[in-house]
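These notes open a run of structures that come right after.
None of the figures in this text is laboratory data; all of them are computed from the coordinates on show. The structure displayed is predicted, hence computed values, not measured ones. Cβ atoms are built from the backbone, for glycine too; each structure is taken alone.
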Structure I
Amino acid sequence: MSQFTDYKIADITLADWGRKEMNIAETEMPGLMSLREKYGDSKPLKGARIMGSLHMTIQTAVLIETLTALGAEVRWVSCNIFSTQDHAAAAIAASGVPVFAWKGETLEEYWWCTEQAFKWPNGETANMILDDGGDATLLVHKGVEYEKAGAVPGPETTDNEEMKCVLGVLA
């Protein structure tokens, strides 16, 4: 058995607890379960490479597994440094989905995690972004802006601590 290591979370030993919570949540999410049942065999999302940036909760874990059950490849990051449920992230990592999230990330860690979710194997890129906070989309737009300008400004060009982290990721 190969060792899956394309993740960074708080504690992989929380995966069983996360799985139990996901099993409960699935009973409360009939829409996603219906999608799996109706379309799971046909894999309508085959070829989709989805970079997700949503709160890494048990409910999001059910969404992630639905996307993969429908054929998508997924890489995930939390959109908030305080909202991650570490047991949910552990269950997703244990299932073999790349996830980069833990409760209490620093700003630097948060933007590092976002960058990792964009790093696909074999030089591939995401062809879809699922982003409820806008940070992943901001990173893409700023990257395009600075690419067109020919350079990423240095962190000394701003007093905004978060923007300094963004510039560091893009540099």
Structure II
Amino acid sequence: MLTLTFSTSVNAKPSHIWSHYVNFDLRKKWEVDLEYFEFEGEVKTGQYGRMVLSGMPEIRFYLANIEINKEFTDQVNLPQMGMLTFCHQILTDESHMANGIQVSVSFEPEKYLPDSQAVSFFKQVTQDLVETLSRLKAVVEKTETAKLVSVVKPIAFTAGKEA
């Protein structure tokens, strides 16, 4: 099995990050090659979904583990290649605010697939992993900050005194 994991700090509510995993309009802000994304029923462990990435055929994925506001793990079975698993985790602190996001991508190649082909495929799948997760961080922190700023009212001052 080949596995690559990347994590970064983040400052946002877990529910805010979660919405960027499950809502197509929000997800395409950070997964920029996403053309289509839909669940076949509820977003819960054991369900399926479909997605299309630019220049690729439709992909059906299996929701291997769903923990709302914590983890979104999906698997793609690729005939004659193997199984790809994407585990997205929202890491939280004691106050239940997200302080990190992490993604692990694993590839379990078919037994007859040559190692060189498995490694080449895995490198292709994970080549933009850091950039994509960094974009998610920027998107959720930007919109989270915008929400905070919108509720802060400026204080008016006149001649050095509060109005």
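Figures for the structure shown
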item	result
Structures I, II, by distance in nm of label points 7 Å out along Cα→Cβ at positions 15 and 31: label with the highest value	I
Cα Rg over 2.2 N^0.38 Å - structure with the largest value, from I, II	II
Winner on distance in nm of label points 7 Å out along Cα→Cβ at positions 39 and 87 once structures I, II are ranked, highest first	I
Entry that produces -9000 once helix-only ellipticity at 222 nm (-39500 (n - 2.57) for each DSSP H run of 4 or more, over all residues; to 500) is calculated, selected from I, II	II
